Structure I
Amino acid sequence: MHTLLFFSFLLAVIKWGDWKNWRDYYPTFLFFLVGDLLYQYLLYNKSMWLFQPSFDRSYLPNHTVISLIKMIIRYWATTLIFLGRLPQNKSKRIFWIGLWVLIYFGIEVIAFEAGMITHHNGWNLLWSFYLDIVIFVVLSIHYKNPPLAWFLSLLNLIFLWNVFGLTIDILK
């Protein structure tokens, strides 16, 4: 099932990705990637969600492999399409961000119902919806104002860390 999702993103980026300007989007892709890597590292011992293998378990055998491939394929495709077509008009921009929030949230709902992702330690679909909003708002900010995006991400990290009662002793 994960394979179908990855191929869907590959086909989408081939068709709709702004390949001509990929260098402009590369810093935001790295920002997106670092955010997920930071989550994977900091919460290694207390994951909020875990990807579960499906029919493709022979080459996507565990959460780590699925996550890394997701970061490379899905995040690169998302960055090239999302930023490549990000409208300048404020109302159209809000709609575009909302559309991507719904795409990501819809994928998560389907994955959750299919058993491809499990939630842990108080995480649930509402928190995923919140995080999708944060991700796409902050990605759109990072593209134009990286320091502000880093600051907002740090505030969000502190907020979620406190909401979920995480402590420093969970770190490796």
Structure II
Amino acid sequence: MPAGVLTVNLLNRASRDEFEGALGGIFERSPWVAARAIEARPFAGVAALHAAMVAVVRGASREEQLALLRAHPDLAGRAARAGALTNESSAEQSSVGLDRLDDEEYERFGRLNASYREKFGFPFIIAVRRHDKTSILAAFETRLGNTAAEELETALAQVFEIAGIRLIGLIPER
């Protein structure tokens, strides 16, 4: 695709490789979502593109949905400290200061991450750009009380919100 600002119109005309290359990072380490969403072209706008991508995930097998959730990093986890996050996750976590925790905060996130992962089998996922550290920690505590079915739906809803934020950041609508 031509260099410059990405538009839905360009995506509607893009080759499969260009489309997947442009949108492969919208869902964390899950380019298969973009690869399947291309079949829903043409898109009227960013909202329609987002809806198509959400429909792909909703229509995926439970195993694929869980793999998508498991592709997300722990918040303020080892991968973040090692600099091994995707560019998108790194920017999101740093936007709320998760890359600047003191030792006590880091240990608290570590305990909550471990408890959550043990209970649900995937990492805690939240659209951090809509939160601060305090509200993230409160959500952690609240969501640990959810059932497995409730939390699967909550985590997917958060993934969809993250994808929407990423799309808007990538494709500014005029």
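Bear in mind that the values in this text are calculations on the coordinates, not laboratory data. The structure displayed is predicted, hence computed values, not measured ones. Cβ atoms are built from the backbone, for glycine too; each structure is taken alone.
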Matching 30, 18, 13 (semi-axes √(5λ) of the Cα gyration tensor in Å, computed) against labels I, II points to structure II
Value -22500, calculated as helix-only ellipticity at 222 nm (-39500 (n - 2.57) for each DSSP H run of 4 or more, over all residues; to 500) from one of I, II, is from structure I
The highest value of distance in nm of label points 7 Å out along Cα→Cβ at positions 30 and 86 among the shown structures I, II is in I
One of I, II was used to calculate relative contact order in percent (Cα under 8 Å, 6 or more apart), yielding 25; that structure is II
